[in-house]
Structure formats: structure tokens, C-alpha cells
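Since every read-out is calculated from the coordinates, none of them should be taken as a lab result. Here the structure is a predicted model, which means the values were calculated and not measured. Cβ atoms are built from the backbone, for glycine too; each structure is taken alone.
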Structure P
Amino acid sequence: MIGSESWNRHHLRNQARSMGSIADSKTYYLKRVGRIICPLFFLALIVSCERPSSTLNEIYFTPIQPDDELDSPAVYHGNNEAWIVVTGKGGDRLTVYDANSGKKVRVIGGNGDGFSQFAYPNGIWIEDDLMIIVERDNHRLQLFRLPDFEPLGFIGETELAKPYGINVLHDSKGQLDVFVTDSEYVIDKDPVEVHGRRIRHWKLTVEGDAISHTLINTFGDITGPGMLYEVESIFADRQHNRLMIADEQENVIKVYTMDGDFTGIILAKGRFAGDPEGIALYKCGENDGIWIFTDQSHDGNRFHLFDRKSLKYLETFTMSQTTNTDGIWLTQKPTGKFNDGVFCALNNDKNVGVVTVSSFKEAMPHLFRCDG
């Protein structure tokens with residue numbers, strides 16, 4: 001006779017299998033094919049009645065880097081400099097650009113598993129002078145102190161399998177909450193265990209050059225609508241206790257609490273023509289603002305806007321030349337000569353298109369002018 005805990009775990013495994021929720025190789029590829037065919041119908045309906053409300057013009061593009069397969073940008077605000085740092089998963093390195101002009105400043109890294117070396121760097125987050133890089137194929141996070149790119153250490157080497165996205169934010173005690181997505185393959189593994197560890201949550205403390213970290217939660221629903229499949233981008237909103245998680249297999253945004261519980265809310269169902277990719281939050285005060293969700297496509301690259309508080313769909317905008325966008329980054333801090341900040345979006349894996357936050361306010365004042 002098995003105990004109740006063992007029975008429950010055994011029952012959940014069987015339930016997951018019986019519901020067809022195991023992403024084995026056949027199911028996975030059938031779903032991928034379905035994602036190509038089914039959106040054609042929805043796209044015809046959605047695009048016909050919901051054309052982008054605005055098209056924003058880029059103020060500049062960074063130089064083209066055809067071999068780096070760029071993935072995600074982040075902005076650093078220094079005392080004497082403002083940079084855009086971009087991960088290159090194909091070149092196993094980072095590229096730094098001047099945020100005023102887009103000119104290349106320097107390149108960091110190369111392939112390897114040591115300090116300042118990378119293996120498929122994709123996710124990136126910059127918080128004050130701390131930069132964290134997600135390395136999919138080194139199965140870790142690598143931490144740096146800016147502006148000198150001084151390596152501080154690693155996190156997650158024993159826990160992460162196939163990490164992608166990252167979000168970092170301060171708590172009330174001076175620590176950092178670090179959320180990381182993990183799209184570990186399910187094939188030949190226990191689906192209950194794999195789907196149950198799609199998200200990792202660390203508490204991080206940085207004092208000088210010393211770091212300390214504790215893994216405080218690992219989560220992901222293993223059955224039902226909150227189950228997480230192919231997860232990449234993630235973004236937390238502490239004021240509303242929400243965690244936005246992009247699921248590229250189901251083409252939706254699933255909303256969890258920061259404690260790891262599925263809220264039952266699924267955003268943009270049937271709205272994404274391509275993959276849901278980068279996520280950003282435009283803040284108006286403590287509680288109001290706009291969520292920006294990237295709809296990655298070669299032909300119809302778009303950005304969907306949702307109300308921060310009500311989660312109601314608002315509008316969709318495009319950029320005039322930027323396409324096939326992976327990561328995005330929005331800063332409302334003065335960035336070089338751009339007093340209202342900038343919005344950075346990857347352009348077809350090769351460079352970064354940049355628009356000013358002022359252009360948001362001019363094109364969509366009813367949404368982006370916080371004073372109304």
C-alpha cells in the first residue's frame with residue numbers, strides 16, 4: 001500500500017498522461033504544425049478588424065551583425081555613459097552600443113564556460129550596476145558589475161537545464177528577486193517533474209563584489225490550463241502580485257502570482273500571429289501603466305498593449321522597419337540625450353531598432369501620457 005503523498009504523485013503522473021499533456025516528440029511536433037496552420041484562420045479575423053493603431057519610426061539602428069544571432073537587449077545607465085547591451089547567442093558574446101547613437105562600443109566574451117565566457121547567451125537583465133546573463137548551454141546565470149564588466153560569479157549551475165528568460169526586481173529588504181524560465185526538454189523524462197520546474201525563483205544579495213543567493217521556489221502547473229510548455233520571456237509586477245509568462249507553444253501569456261500560483265488568467269489567446277516574445281512594462285505611477293507584448297513575425301511583427309491594472313487589451317502598434325523581434329527593453333529613465341527614455345527591439349536577429357518613449361506619447365497620448 002502506498003502512502004497518500006506517493007499516491008497523489010502517482011495519480012498526477014497518470015492524470016497528466018491521460019489528458020495528453022505530455023509533450024513527447026510526436027505531440028510536440030504536431031502542436032508546432034498546428035501553430036502554423038491554426039493562426040492563419042485567427043489572423044484573418046483579428047488583422048481584418050484590429051489593424052495596428054500606430055507605427056513608430058526608429059531614431060536609429062545599431063550596426064548589423066549577421067553572424068551573432070542577437071537575442072535580447074538591456075539598457076545600462078552609468079554616471080558618464082548610457083549603453084545598450086545585447087546578447088548574441090550565435091556568437092557567444094555580448095555587444096555594447098552607445099545609447100545616444102547606436103555605435104558599437106565594445107564586445108565582451110566568446111565561447112567557453114569560464115568567467116566572461118558564454119555558451120548561447122540569450123536572456124539579459126540590468127539592475128542598477130548589476131548585469132545578469134542567462135546562458136542556455138552552460139545552464140547558468142553569470143553576474144557582472146558594470147561599467148567594468150567585472151565578473152562576480154554564477155547561479156543555477158546545478159538547477160537549470162535550458163534557461164531562457166529572466167526578470168529581476170528589488171524587494172523591500174534590499175534583496176533582489178530573480179525569476180528565470182527553464183524550457184527543459186520533456187522527452188525521456190518525468191513530465192510531472194519537468195513541467196513543475198518551468199520557473200525558478202532566487203533571492204539574491206550583492207554586497208560589494210560578494211554575492212549570496214538562495215533558491216526559494218521552483219514552480220509550474222503540471223496539469224490544466226496553467227501548465228507551462230515552451231517558456232521564454234517573463235516579467236514580474238510586484239504592485240499587482242503578477243508574473244507574466246510567455247508560452248510559445250500555446251501562443252499566450254499566462255499570469256501567475258509571484259509566489260508561483262496560476263491565477264487562472266490567460267492573456268492574448270488567439271491574438272498572437274507569431275511567437276509571444278519580449279515583454280516590457282510602461283509604468284504610470286505605482287499601479288497604472290501598459291503591458292507591451294511582442295508578437296514576433298517576419299511579415300506582421302507587432303506589439304500588443306494591455307492595461308496594467310485591468311489586463312484589458314488596448315491597442316496594437318508596429319515599428320516602421322523593425323521585424324522578427326525577439327527581446328525588447330523599455331526604460332523611462334533619461335537615456336543619453338533622450339530625456340523620456342527609449343524602447344529597444346531586436347530586428348531580425350541582426351541589430352536593434354530604437355524608438356524614443358516620447359514617440360509613444362506623441363502617437364498614443366491617450367495611453368502613454370500618465371497625466372492624461
Structure Q
Amino acid sequence: MSESLNFAVLGSGNGGRAFCGQIAAKGYPVIMYEPLEETADYLKLREEKQMLLSGDISVGGNLRGVTMDMKEAVGDADVIYVVVPSFAHPPILSKMIPYLRDGQHVIIVPGNYGGFLLKKMMDDAGSRAQISISGTATLPYACRISHFNTVMIYKKKFQLKIATSPSEASQTVIDITNDVFDGHIKFIAGSNLLAIDLDNVNYTLHPFPLLLNYGDIEKNPDTFRHYMDGVTPLISHQMKKMDDERLSIGKALGLDLTSTMDQLKMYYGQNEAQTYYEYVNSDESPYKDIVGHNVRSRYITEDVPCLHVPAIELAHLAGIKAPVAELCVKLCSMLHDVDYVSEGTTLARLGLGGKSVSEIVAMA
């Protein structure tokens with residue numbers, strides 16, 4: 001169904017390159033946008049215009065182009081996948097907005113409140129483009145770049161939620177994305193953008209295994225395995241407390257969120273595991289070979305300010321406390337000598353300051 005559509009992928013990291021390979025494998029025209037600098041990888045990709053996936057998904061194809069020119073990337077794109085870390089949303093979106101036009105679909109992977117931010121930035125810029133804005137709960141696979149034109153897919157997810165605003169465009173976006181990922185990953189409808197943002201499993205899986213193994217990671221940053229070494233039975237128990245609190249925040253907002261354990265089983269396969277420790281050590285786990293996250297990795301510098309900070313503010317707005325998340329943010333701020341609250345994704349930065357819970361949910 002996507003034969004007549006042009007695609008753009010904004011981002012050249014693990015996920016961005018993987019998306020390019022996935023789209024190219026279907027034979028669809030796709031341009032990869034490099035947001036940072038002319039690296040050696042960028043120059044090779046611009047010349048060869050090919051992207052491959054290996055591992056759990058083994059496909060590949062030719063790219064329409066590789067560019068650092070935003071107009072070239074999105075000017076005639078019908079579908080735009082934004083696949084960058086949360087902290088890259090503001091500069092990427094600001095460059096994209098002038099070239100948006102009616103009928104385009106912008107899909108932010110993962111959402112991480114980028115949908116709300118895009119709406120605010122479009123309003124601030126005076127953009128009246130009638131587009132759909134979608135977000136996913138996370139990336140569709142655990143992956144790493146293994147060569148300039150190759151991404152190793154450690155393990156794909158079986159299913160992944162995606163939500164769209166306005167909701168009338170939801171089925172169209174799902175159909176397009178399922179066509180691109182046909183035979184590999186199935187995308188299903190999430191309730192709304194806010195639920196998708198709060199359902200990111202990184203909220204639960206990333207901070208505590210790092211914080212509670214801080215010394216070992218500081219000594220062995222290149223070999224420490226975040227999941228296999230970092231998730232112990234006791235740490236797994238604390239992760240469960242954090243996830244239970246996240247679910248409580250969702251309930252206070254009137255949202256039916258999915259537990260991280262249920263999401264893991266939906267993503268990677270059902271088993272009898274009852275704890276995160278049991279799951280990451282199971283045959284279904286995608287995490288056994290993931291190493292190299294130091295004490296200042298994105299597991300803290302992205303996830304804490306961009307996932308925990310807005311969740312805490314939403315909890316307070318709904319009239320409940322979030323002591324586990326608040327402790328996490330305070331500890332990370334102290335260890336990194338950074339005020340992650342003031343530098344984080346606050347409701348005010350998303351254009352949601354002063355709004356009620358019902359107003360925010362209506363915007364999602």
C-alpha cells in the first residue's frame with residue numbers, strides 16, 4: 001500500500017539506520033537525514049546509498065538519498081520517521097517544521113513526549129500544516145550499528161503500540177507502518193500519545209541497574225552488562241516498585257497502562273518469568289550481549305530527565321506522590337551534578353503548563 005509514498009528518516013543512529021534498511025528493503029524511496037556532522041560513515045553512506053540489517057532481521061536495500069539538508073529530506077516526504085534521542089527532538093523538530101505540509105504523517109520513535117513538543121513548536125512557529133503526529137512506546141528492536149551500512153538486530157519485538165493524533169488518522173498510520181515492517185513486527189493501536197509516552201519500558205529497565213551498580217560500572221564501563229550483571233533479584237524488586245508507581249500515575253490520569261513485565265512478554269515472547277531478573281536471564285531475553293553503558297550513558301542522561309521528570313509532574317498534577325521516581329531523579333542529579341528537574345522535559349516545556357489532567361488527555 002506504500003508504493004506511492006516517499007519516506008524520510010530523521011536520525012542516523014542505531015534506530016534511524018535500522019528504519020532506513022527496513023524501508024529500503026521494501027523497495028520504497030527513503031532519504032536518511034544526518035542531524036549532526038559529516039562523519040566518515042555519513043560520507044560513505046551518501047556515496048553508496050545502501051543499508052543492511054543482520055541478525056534477527058536480515059534484509060536490506062538501496063536508499064534514495066543521504067543528506068544533511070532538511071528540505072531535501074522532508075520536502076516531498078509523505079511519511080517522516082523521527083528516530084533520535086529525546087534531547088535531539090527540539091533541534092530536529094525546529095528544522096523540520098518549516099517544510100511540513102498538509103497530509104504528512106510524522107511518527108516519533110520512541111514518542112517520549114515528542115508529540116506534545118511538536119504541537120507546541122508548531123504553534124510557536126505559526127505553522128498551520130494539517131499533519132498527523134504519532135509516537136511509539138519504544139524502538140521496534142534492540143539493535144546496534146555494526147558497520148557503517150549495517151545494523152545488528154539483536155532481537156526484534158513481536159508487537160509494538162503506536163498512537164496517533166488526531167485519532168482519525170490512526171488506522172492509516174498503522175497500515176503504513178505495518179506494511180513497512182510486514183513479516184517482522186506488528187504495530188497495534190495505543191490509546192493516545194500520553195499513554196504511549198508513559199508506557200516506555202526504559203523508565204523501569206534503565207535507571208536502577210545503573211544507579212545501584214554505579215561503582216562497578218565506573219570501574220568497568222566497557223564490559224559491564226547492564227542487564228545480565230546489573231539486574232539482580234534485589235535490584236529487580238526495586239525496579240518492580242518503580243513500575244508499580246508508574247502504573248499508579250497512569251491510573252490517576254485515567255490511563256490504562258501496561259506493566260513493563262507484560263510489555264516484555266508481548267515484545268519478546270511469553271514465558272513463566274515473574275521478575276525482571278528471571279526474564280532477562282530467560283531464553284526470550286534480547287539483552288544478553290548488551291554492554292558498554294557508562295555511568296553517564298543515555299540510560300540516565302536521557303531517560304531520567306525525559307521520562308521520569310514529566311511523569312513526576314503529571315503525578316503531582318493528578319494529586320498523587322511519586323517517591324521512587326523522585327528519589328531516582330534526586331540521586332541522578334547529585335551524582336552527575338546536574339539539576340535534571342530544571343533541565344528535563346517539564347510540562348511547561350511541552351506547552352502543558354497550567355493545564356488540567358483532562359485538558360492534557362484531550363490533547364493526546
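Where is mean count of other Cβ atoms within 10 Å over residues 165-172 largest, in which of P, Q?
Top value of mean count of other Cβ atoms within 10 Å over residues 165-172 goes to structure P.
One of P, Q was used to calculate Cα Rg over 2.2 N^0.38 Å, for residues 133-196 alone, giving 1.31; which? Traced to structure P.
When distance in nm of label points 7 Å out along Cα→Cβ at positions 149 and 341 is computed for each of P, Q, the one that comes out at 5.1 is Q. Rg and Dmax of the Cα atoms in Å, for residues 221-260 alone was computed and gave 9.9, 28; which structure, P, Q, did it come from? It must be structure P, since only it matches. One of P, Q was used to calculate Cα extents along the principal axes in Å, giving 51, 45, 39; which? Comparing all candidates, it corresponds to Q. Ranked by percent of Cα pairs over 19 Å apart, for residues 69-116 alone, structures P, Q are topped by P, which has the highest value. Quick check: -4500 is what I get for helix-only ellipticity at 222 nm (-39500 (n - 2.57) for each DSSP H run of 4 or more, over all residues; to 500), calculated from one of P, Q. Which structure matches? Among P, Q, the structure yielding -4500 for helix-only ellipticity at 222 nm (-39500 (n - 2.57) for each DSSP H run of 4 or more, over all residues; to 500) is P. Consider the structures P, Q: one of them gives 14.2 for mean count of other Cβ atoms within 10 Å over residues 101-108 as calculated from the coordinates. Say which. The structure behind it is P. For which of the structures P, Q does the calculation of FRET efficiency 1/(1 + (r/R0)^6) of positions 77 and 245 (r between Cβ atoms, R0 = 30 Å, to 0.05) return 0.65? Answer by label: P. Sorting P, Q by distance in nm of label points 7 Å out along Cα→Cβ at positions 205 and 237 from high to low puts P first, with the largest value.
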